[in-house]
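Below you'll find the structures, each written out as structure tokens.
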Structure 1
Amino acid sequence: MTGQTTGLVVRRTVTVAATPEQAFRVFTTGMDSWWPRTHHIGSSPLKEQVVEPRAGGRCYGLSEDGTECDWGVLLDLYAKAAA
């Protein structure tokens, strides 16, 4: 990436057979179990996909070389569900 963009919002709705709390938990604390290793923005292969399940939590990829690539910040929508 050569620049940084701000002010963009991505919204997507998916219906699943789970409570909002269950879906939030799988999406956040379980993200590394389903995220494709080929989809990352780091220069080194992806070691782990991390979402800190709290309001203000970081979303980032941890590369095999130890670098971290931030790609988002968790808002407060369902952060209480992971507590």
Structure 2
Amino acid sequence: MRSGAWSELADVIYIDNPVNVGFSYGDNYVTSMRTLADELVNFMDQLVTLFPEYSVPLGSKIYLAGESFGGKYLSLFGRKMIVF
């Protein structure tokens, strides 16, 4: 593996959005960015419930990144994660 990869610093999670792009599938479409942010918080909650080894200790850093329209709702998601 090449030196300097993200995997040396952190665990990386990729989320396809909207539904039915990439490897995602489903029937439910989100109609607002606030709802999407809520869904992402729910996803993170379910992730650490199923895989507690991925829970983030208080005071640890979480990096959020997105491309294109992802920059619009990532700030809402981050804000909801802070107050969650």
Structure 3
Amino acid sequence: MRFISHASDEATKSAREITANVTEQMSGVASDMAGKGANMASAASQQAKTLASEIEGMARRNPLGAIAGAVVIGVLIGMMGRRNG
């Protein structure tokens, strides 16, 4: 009877240790993924700002070209909308 009690205690202890280890590992993975996600969002935001700045610079250097480009893009979007509609 004492052997069964001891085996049961050891099994419970092992289960607790395994649960704690899995929880710790999952927490680490989740934290790592959150950090990578934040870095990706920051990089995407920086790239969007850079692209917007470049487009603004091009528009300032060549305003007629920027207007013509906007018209062409508008026409293309309109044509795509008609096909899908």
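Each value in this text was obtained by applying a stated rule to the coordinates, not by laboratory testing. None of the values given here were measured: they were computed from a predicted structure.
For which of the structures 1, 2, 3 does the calculation of Kirkwood radius over Cα pairs in Å return 14.0? Don't jump to the answer; show the numbers that get you there.
Details: 1: 14.0; 2: 14.4; 3: 19.1.
Checking each candidate, the match is 1.
Quick one: helix-only ellipticity at 222 nm (-39500 (n - 2.57) for each DSSP H run of 4 or more, over all residues; to 500) came out at -35500 when computed from one of 1, 2, 3, so which one is it? The partial results should precede the final answer.
Values: 1: -4500; 2: -13500; 3: -35500.
Comparing all candidates, it corresponds to 3.
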